[in-house]
1. Percent of Cα pairs over 30 Å apart was computed and gave 31; which structure, 1, 2, did it come from?
2. Once Cα Rg over 2.2 N^0.38 Å, for residues 206-269 alone is calculated for every structure in 1, 2, which label goes with the largest value?
3. Which structure, out of 1, 2, was helix-only ellipticity at 222 nm (-39500 (n - 2.57) for each DSSP H run of 4 or more, over all residues; to 500) calculated from, if the result is -1500?
4. Which of 1, 2 yields 5.3 for distance in nm of label points 7 Å out along Cα→Cβ at positions 62 and 118, as computed?
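What follows is calculated from the coordinates using simple rules that are stated; it is not laboratory data. As the structure is a prediction and not an experimental result, all values here were calculated from the model. Cβ atoms are built from the backbone, for glycine too; each structure is taken alone.
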Structure 1
C-alpha cells in the first residue's frame, strides 16, 4: 500500500493504524494552519475529523509526482451526494511521510458535512500564532517580485501559462483571464460560482476592494514530471483589512491552487482557502465572499 492509498483509506475506512505506520515519530501534520507533532496530538485531529465529517464513499487521488521527495495529491472525496477537494502537500523519504500539510476549502467542507461554518469552527484547529510585518514590499523601488519561472527548472508553454496566471494575482492583470482559460474550464473557488471568465474577473476585483496594500507572494510550485500538465502552487496574499471594530489590521491568506494545463489554456482550477482558519486568526469578514470593506 503506497502513501496515497494510506490517506485514502483513512477517509474511506478510518484506517488509523496504517496511517500511523506511514508516519515517523518526528512527522509534522499541518491542518487549519496548525502544526502538530506526535501521535497524541495527531490522533485528536483525526478523531475530530471522523466524528464531525465521518467516512466517505470515495477518495480518488490525483498525484503530482516530481520524481523528488515532495509531492502534491488532490483527493476528490465523495459521499454520494456531494464532493469535496482536499489537497495534501507531502514530504517523504520514499517509505514514510516526513511532513503532511492538509489544505481545503472549509466552507465547502461545511456544506459537504451538513454543517455551517460556525459549527465547523467549533472543532476545527486554531491556527498557530502569527506575527505579520507591516512592511509593504510594493513601496521599495528596487523590489523584485518572484514569478513562477524563478521556482521551476523547465521551460516552454507551461511556464508561459503559469506566468500569465500569476500576473492576474500579483499584478492585477485581469485582461489575461479571457485568453488564458479554456472555454470549458472547470473552476472551483471558495463560495463562488465561477463559470466564465467574467466571474473570475469579478471575484479578483472584489477581493481587491476588501484588501489594501495587498501583495501576492509565491512559496512553492510543483509540476508533474511526466506530463507537465498538472501543477500545484502554494502562495499567499497579505494586505490590510478592517476588523470587526473598524480598525485596520494586517492579514495573511495562505492559498493552494491546483491547475491542469493544455494547449488551449487552463482546463481545471481548484483554489483551496481555509476560511475557518482565517476567521479564527483574524476578526475580519471573508475576503472572498463576505461584506468586508476597506
Structure 2
C-alpha cells in the first residue's frame, strides 16, 4: 500500500500536469553456488531466489523528479539449510540542470539470516544474524558530451545483532566515478570508493578502499549484457586486513512478456593478519524477470 505522503505527491504531480507511473516487478529463479557466502565453508549446492519490487516515478516539475522504491528478497540455499530475507525502501529527489543533476536519497534496509554471516560481505568480518540500516546520500553528476563525472557521499547508521546483542555502527563513504557513453547502446564506468565505520564494539570498526569497472551493452536493442569487476581492501580490528576481488556477468533477453536472465559470478577473499586464509565462491543463476505498469498519468 502506498504511503499517504506518496499518494499526495502523486495527486499534486497530476494536478500540475506532470507525469507519474507505478511499476510492479518481480525476479525469480534458481542456481548453484560454490558456498552460501564468501568464506562460509558450508559447501556448494543449489539455491532459489524470489524478489518482488515496486517503483513509483513522479515528475513534480520539468526539472524536479522524485522516485520511491521498495524491494523484498527471499533466498534459500540447499547447503546447511541456509536462508536469507532482506528488504529495502527508499525515496530520491533529483534536480535537473543544464549539463548537471543533483540528487538526495534516503533509504532503509533490513536483512536477517538463519545463521551468522560476516558483516559487509567480508570473510573476516564479525558474524551477525540480522542488520538494519538507515542511509542518506547526496550526489552530484556533471555531463560534458559523452562523459559524466559523479560524486556522492553516504552516511549510514546501522544496528546489527551478533550473538543476541545489538551493536551500533556509524559509517561514512565517499564515491567518485567517471562515466563514458559513446552511444545509446553502450556505457562504461570507473569508480573509486573509500569508507570508514566506527562502532561501540571495536570488532565492527573498519577502513576500506575499493575500485570498480563496469560495462553495459545493448547491441541488438533487445539483448542486454553487463559486466562488473571490483576490488575491495579493508583494514579490520586487531590488525586483520582483507582483500576481495569480485566479477559478475549478467545477460537478459526478452521472451514474450518477461525477460530471461542468466548470470554468473566469482569472488575471492585473501585475509592477512595472525593467519592467512583464502576463500573462493562461484555462482550461476538462471531465471525470469517481469514488470507491469499498474498506474500512469
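1. Value 31 for percent of Cα pairs over 30 Å apart corresponds to 1 out of 1, 2.
2. Checked 1, 2; max of Cα Rg over 2.2 N^0.38 Å, for residues 206-269 alone sits with 2.
3. It was calculated from structure 2.
4. Source structure for this number: 2.
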